Each structure stands twice: as structure tokens, then as C-alpha cells.
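Colleague: Take a look at these structures.
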Structure 1
Amino acid sequence: MCQPTNMFDRSAGIILPLFSCASSESWGVGELADIVPLSHWMRGAGLSILQLLPLNEMAAGQQSPYSAMSAMAIDPVFIRVPDLEDFDAVGGEASLPAADRAALADVRVARTVDYSTVRRLKQIALEASFQRFVNAEWKQNSARARALHTFVTAQAWWVEDYSVFRAIHARENERPWTEWPEELQRRDPAAIDRVRRELAREVLYYQYLQWVAAGQWHDARRRARGVSVFGDLPFMVDTDSADVWSRQHQFDLQVSIGAPPDAFSADGQNWGTPLYRWDVIARESFHWLRERARRCADVFDGYRIDHVVGFYRTYGRPRDGAPAFFTPSTEPEQITLGEQIVTLFRDAGSHIIAEDLGTVPDFVRASLVRLGVPGLKVFRWERCWHDESQPFIDPRTYPPESVAVSGTHDTEPMMSWWEAASEDEKQKVRDVVPGASAQASCTAVRDALLESLYESGSAMVLLPIQDVFGWRDRVNAPSIVADSNWVFKLPWTIDAMDQVPEAQERQTTLRTWATRHHR
């Protein structure tokens, strides 16, 4: 594991979803072990922070990492199947039927992630591996069986509810829990006890997957020396999740969370996820949020708090069409709530970054400064909006307690933004980044913009991998559900980056900037 000695030491890193960085051994998607070859390239580039998107298990049929069946579980799609002792024992890839081996070859070279095929193939391999584990290890009470038992005992605070939920969910053909038999919806103790016995093998299967994932992730982080791995704590929790099912009293299912109207969305946003009952959560001393913080500290060196303003004031839209509202309703209450929650995240043992974008009241940003939690400085949005000409803010004046970024997983890539910008906007950029001159080539503009962030006053710089290379590929286009979202893959396998001329050039350039600007 690796942690920066000081959150405000000058450092640089990249933003890259794990699913995007597949290696030659991966099964069509970036996997837990793939942060190891990635870290080799990053160290050569002078990069010390890897910012990932959430690794939580995605909801059935979904490919968004922000739509999860559990706020705690790692998605089994990220497990490296060839590294499984049990899969090797049943014959490895050679044991797959010819048609499945052909499908595996296809997803390995596919330009984007084919989640449906990848999940199908991995399910076949993981179920075969588990059956071998049960027969050769669990029934014999072997050392590996005892290791799984130890894991389940240590992680019982989340893995018990999760594994029972997943087992029932699978038996119910992945129907949402709100459509299960009533006694299971309301978690009748006798019904839950009965189903736990009936589905004992299935419950153990989901515990086995989390044990395997935990072992592979721990090993990968240990081997990714010199790189701190940051995660992302989603603000939202999906209705059809183990967390909501097991804590129904903490959520209002009749109200949906969203975002209020702003300059980018006249109608605001409706995310369809249930509203937190902050009064109930507070009366229980924020126990579940403390558990989420504890889990993130176990899994990551640090993490970004998604939609941090929502932890101060949550925008709720009643499903019956009644007027939307904020909860809590008053500014003093909002400050008290937000500071309690951000403090418990901060004090759990990980470095935290606040995603403070969108419509964020000044009092929230002032609160984050008081708490010593850095927010994001997205260059294209950092302007003196109250001045008549709305000039860009010189990145060199960004405060150290901030994270300078060229974009996020939700924005269009930096060069797409630049190409679509008006001449007036481009000239305002040139006022603070002279290297982005009208005569400069696209690559020169790209590098001028990126180096201005390296030169910035922010202690940390994080660059989406697309912006590092000047690509136009998007990770996600917000507010739409499309097959093109969340499927981006690097154009080469991650373990080949050291041999790709373009990646070698970027590595050298980033290292030069890191040295020049003391990162």
C-alpha cells in the first residue's frame, strides 16, 4: 500500500476507470491486477496517484459504476480469472467450450468493453472455480477454507447482508427486492433465516467471490509500489441494493434524489435513487456512513467524495409530483450535517477529495476549507464569473488546498471542448495560457493547457487519460442512458504501454513537467 506523506505535497496523477485498462491477460475488461503494469508506466511518468471510478458491484444489466447493488462489495467482473487457483485446477481457459474460447478472444481485442459477454464468460469460470473450491477445500476444511471463513468473520458487518441479498436476488431472477415476496421485502427474521439455510451454497458463493476479489486487490495494491490508489465514494445508493434493502428505515423510497436546475440543465436532474432520511441516520450516529468510510479506507489510499454538496443538503423530488425540496431545509442545519459527515469520512484513515462541482453554495466551499478538504478546480470552469468579461483564472493562483483537473469522467475531453470553444473563449484562455496561441498545433495547445495545470498552485493535479493523450473518447455523457457510456478502453493493452511510442513520448513529457514544476 502507498500513501502520500502529506495531502498537500505537490503531486500529479491520472484519472482512469479500472474497466478501461485491460491487459493482455484480461478477459475483455480492466481487472484488479491490471493496476500493477499501469503503475510501472505511471512511475516512469512521475505520476504518483491513480484516481479510479467506483469498483462497487454494478446493478444487474447496468454498466454504470454509479449504479451499484452494494456500497461495499467489489464487482466480480474485475476478478482476474486466470490467477484463480481453483480455475487452474479445473483446466483453465482450455476447459471452456470452443464457442466460449472464441468469444473470449473477441472480447479481448474488442475496442470497447462488452459487459454482457464478459460477465457471461466470467460467471461460467467463477462458478466452475467455486464448485472445485467447495469439493476440494471447503468440505475438507483446508487452509484455504479456513482463510475464507476468517474473511467472512472479519467482514461480517457488510458481507453477511450482501451475500444473502445477492443469493435471493439471483433466485428471484434478478428482480428488484421491491418485487420479492412480502416477507423477504420486509426482512421477516424467520423468512430470512429460512432462506439463508435454503440458499446456503449460493450465499457462500458470493462470499467466495468477495474473498477472491479482496485477495487479488490487496496483492495488486502491494505490487503497485509508488502509486497511491484513490477510489470514488458515490453519493447515491441504488434502490435495488443490499444497503437499502437492509436499512429501509434510513431511506424514503417515495422521494428521488436529484440536482436542482442550473445553467447546464433547465429542469435539473432526477437520478431515481431514494432520499436519505438524515434525521434517522443522525439518530443512529451515522453508523452506516461510518461503515462506508471504514470500507473505503480498507480498499483505497484515498477517495473522492462524489457530489459532496448532497451530504450538506440533498435535493429531493417526490415521486407523486409534489414540489422538490432540500433536506435539511435551513443553512445552519445543512452546515452541521455536512461537516459531521465530511469529518467522519476524513477521520476514517484515508485522504479525501471533495467533488464540489455544479451548483454549490458558497457556504459549502467555505466549510470544506475549514475542514481542510480540497475541492476540484476544473480549468474550463474556473473563471471570474462575476466580472463582465468573465476571464479565466490563472491556474498559478489556485490555492494549494485544491486539485487541478482538466476534466472529469463526465465532461467531454479537453480537446473536444477546445475545438468547440468560440474564438472569444479561446482568446481568454490565451490570456492565462499563452502557449495555446492561434498559431499553435493541436498537440502544442494540448500540452500548453496540461502544463499550465502542472504549474498551478494546486497541490495535486489529476488528468483524465484522454486529456493526457489528446483523445476525443468519452467515458460518460451525463443525463443519458446509452451503450456508449462506461465502455471506453485504452487502444492498447496496459502491459504494452512501455513499448508504444505514443505512450513513451507522453511518459517522458509528463516526467519532465513533474520535475520542472516540483511534482
Structure 2
Amino acid sequence: MAEAISDLTRQDPDHRGESPAPYPLVAVDLGSNSFHMVVAHLVDGHVRLVDRIKERVALGEGLAAGNILTDEVQTRALDCLQRFGQRLREIPTAQVRAIGTNALRVARNAPEFLNRAREALGHRIEIIPGHEEARLIYGGVCRDFQNDEVARLVIDIGGGSTEIIRGRGREPDRMDSLYMGCVSYTSRYFRSGLTKASFGEAQLAALSELRPVARSYRTDGWDQAFGSSGTILAIDAILKANGWSTLDIDRRGMKILRRSIIEAGSIERIRITGLSPERARTIPGGLAILLGCFDGLRLQTLRPSTAALREGILTDMIGRMQHEDVRDLTVLGLCGRHQVDMAQAKRIERWAVVAFNECAPVWGLHRETDKKILRWACRLHEVGLSMSYAGHHKHGAYLITHTYMAGFSRQEKTLLSALISSHRQQIHPDRLNAVYDIPCDRLRGLVVLLRLAVCLHRSRSPKPLPEITFDSRPGGLGLAFPIGWLDDHPLSKRDLDNETQALRGLDFELDVT
């Protein structure tokens, strides 16, 4: 552990007697209600928060008909990200992770917005699936607990979705992301006023959304129940400030709060001790959802947790830096479930990595991120064989697209799916056009390397390939084999000739000698 921590700290050579300088880590959460940024230092193996910025952007409120982010909300979001970007200007990209959640999951113009958002922030922004958001939330809430066998339930009410997670110790075993959030529910049910009827309708809607999964949670049970997110912390603060609860959130206190909100008549007239005007704009929807959760899950109390998604992102980043990347375990699990021939996958991966190292400087490939994606694509390229040989590249792409993969963002899954669908036969530009988070030249390079690795290992022989000379250039690659090898391997020669033709469709020239 000490060795791993030393890798994550910096030593000033002019102050060798001092402790290593802290290693900054940053988590940015682009939520449907607020944008959050936390800056932490990793000191002696512990995360120490040193800065926090929060701005209410109301991204979810800026979704127009057809789930299109309006120009107004995009401007508001970009202005916020520029301010965040100033704070991050001196921090390396590898130490920053920015996450988009429900509003960006549903926005149809998210790809166009993310291009501008990346420029404003100065760092890549990932959109994560609801289940991945749930996993990170659970990891954040449970990070400081012992890795014991205590069963825990976690509820997180965001602006556009609510995540419910159950697990033991630090590992979740059931995760659900439900389409109900404090922004969307306040807009839908309380726009015309705060009444007993509108609260009843909102609570019933939340209960209906929860009903398909509630029984499973009740059957499995839990020992401790926690609530995270700004909505739940706000409700807890209000109950305590007014003496409506003394310890945890309970049904009695929430009913008193509901009555006080109804008495106000409208959101603009809500005046309750402990409730800020900003939070008042979304508290009716959040409270209705939480009451629905209490009913559906038959909760008695809920303990508030200040840790949530941001802390989960930081925990996940530390794991990746200490070579405990959950994505590697996810890929390994998929290979096992679909009975992938790992010996063949490793042969292809070894050759692809050698070729990558030769071509990366010329093709502008990123040695860390692109190499990881290529490795995973090599391991998973035959995952579709579990369905059938015919079209197995299409089956594999489908599985990657529609399977929850812990640790992977939407963009990473889209890229993996595109590579797997393009590793053999005809290359379909529409599949590659779906990838919007990587420049075309880099994407083309990864496709070429995967296809050549698969082509050259068609025999599935454990015998290594001969030494091949690489001559990489922008938009092209020369492969020089030992004299006579291609004549002795006519199938490989024909396959490489076919690859030469296929890659021209990507404006790529392959020369084989």
C-alpha cells in the first residue's frame, strides 16, 4: 500500500526532508439540478477535501420539448463550466473526472453540447448510465465503512432520477435508477400550486415508479438505510432546524414539512426555517419522492449521508490509479459469462499492443486511454460468438451496447461497440459515426489495429507470428514480413489483400510486403 501511495504523491527535490506534496484529485458532477466540483488531496492514503464549488444550473429545467437542451440553459451551463475550468487549469487531465447524469443521458443534443462543454471545462466529460451512477453513489456513501457483511440501503434523489441501491459492505448487489427527480417532479406536479391533491398525485406517481422493484428490496432487507443528495440533506436540515425530528429523517417530520409547504400555497411563498430560496424551487418534488420511497420500501427512518456521487468518483479514481480498475473486472466477467477463448484473445491483444506502441506517436493515439480501449476490444471482440458465429461482430456490439458494464461511461461503451462491430467483414461508417468523443483519426487507428490483429491470428495457433517491420505514417501503414512468409501462408496473404481493400473505405492505405 505504501508503494502505491508513493506513486500518487509528488516529492519536491528541493525539500527532501518534507512530506510529499499532496496529490490533487477532482470530481465534477454535472447533475440535472446543480453542478458540483470537489477538489481533494490524497494524503497518507486518505482523501482530504480542500475545495468545493456548487452552482445551481437547472439543466433538467432547460430540457425543451423533444428533450433538447435550450440555448439559455446551455449558456448557463457553459458559463459555470468556464468558472470550474479556471480552478482546474493547473491540474493534469488524468487527475480530473467529470460526469454527466440524467439530464445529459436524455438530452438528444448532448453530443453537440459536450463538445462545447469540454472546451469550457478543459477536460473530457463522460455521460454515465443510471446503474453506473448508482454504483458510484453507493461507493461514495460506503467508502468510510468497514468492508463488513452489514446490509445497507442507499437512496439518492437527484434532479432527474432517483437511485436506489442495496449492498453488503462496500459492494452493491442490487441497483436501480428510476425516472423521478426533484426538478422533474416539481415541474410536473406543482407548477400550478401546492395543494394536498398535487402532493397526493406526486407521491402516488413516485410509488408507482418504485413498485416494480420495491418488493425485491423488501425481501432482501437491510440493516442500515442511508439517504444522500442535496434534497435529502436539505430535508434533514429543515426537520432538525424546526424541531420536527431529532436524529434521522422520519415519516412524522416529513408530514409536518409537507403540511407547511401546502400552507404556503405556491413555491414563491414558501418560508420555512432552514430552507433556502434556491432549494425551495425543487423541495416539493423531492419531498413527494422521498415520501413515496418511505411508503414503497416501508421505511421507518433514513440516516442522511453527506457523501454521494462525487465521493464515489474520487474513490473510483483512486482504484484506477492503484491498478484496481473495476472496468478490468467487468471485462473479465463478460468474457467468462460468454465463454470467450481467452488464449486467442490474449494472442490478439499482445500483437495489437506491440503494433499500438509502434504506431501511436505517428497516429496521435493516447498511450493510456486508447491503449486500454484497444486491450478491452481485443478481449471482447468474440463475445458475440456465444449467440452465433454468423454476424458475431454485430452480436458482440449489441451485447456491449445493452449490457450494464460497471465502471464504463456511455462514450466508452459506444466506442467499444463500434470497434467490435468493425473488427471483421465490411466496415459500416454509420457505426463509427455514432462515436463522438474521440477524433476520427484516432478512431480509425484503433479500428485498423484491431482488424489487423484479428486477421493475422485467424489460425488461432499458439505459434507466434514472425518479426514484422512497421512503417507507420499519417493515414497509412506498411507491414514488411520476412521473405517467403506470405508465400508459405496463402490464407493470411489473401486476408491481408482483402484488408487493404476494406481499409481504403476509411481513407487508409495498407501496404504489405
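Colleague: Suppose you compute helix-only ellipticity at 222 nm (-39500 (n - 2.57) for each DSSP H run of 4 or more, over all residues; to 500) for every structure in 1, 2: which one lands on -15500?
Modeller: Matching structure: 2.
Colleague: Tell me which of 1, 2 gives 3.5 when you compute distance in nm of label points 7 Å out along Cα→Cβ at positions 89 and 497.
Modeller: Answer by label: 1.
Colleague: Further question on the same structure: Rg/Rh (Cα atoms, Kirkwood Rh) computed as 1.03: which structure among 1, 2?
Modeller: Attributed to the structure labelled 2.
Colleague: Quick check for you: by Cα Rg over 2.2 N^0.38 Å, for residues 289-416 alone, which of 1, 2 is greatest?
Modeller: If we compare Cα Rg over 2.2 N^0.38 Å, for residues 289-416 alone over 1, 2, the biggest value is for 2.
Colleague: Here's another thing I want to ask about it. When mean count of other Cβ atoms within 10 Å over residues 369-376 is computed for each of 1, 2, which one produces 17.2?
Modeller: 1
Colleague: Out of 1, 2, which one gives 21 for relative contact order in percent (Cα under 8 Å, 6 or more apart) as computed from the coordinates?
Modeller: Value 21 for relative contact order in percent (Cα under 8 Å, 6 or more apart) corresponds to 1 out of 1, 2.
Any read-out appearing in this document is the output of simple, stated calculations on the displayed coordinates, not a laboratory observation. Not measured: the values here are computed from a predicted model. Cβ atoms are built from the backbone, for glycine too; each structure is taken alone.
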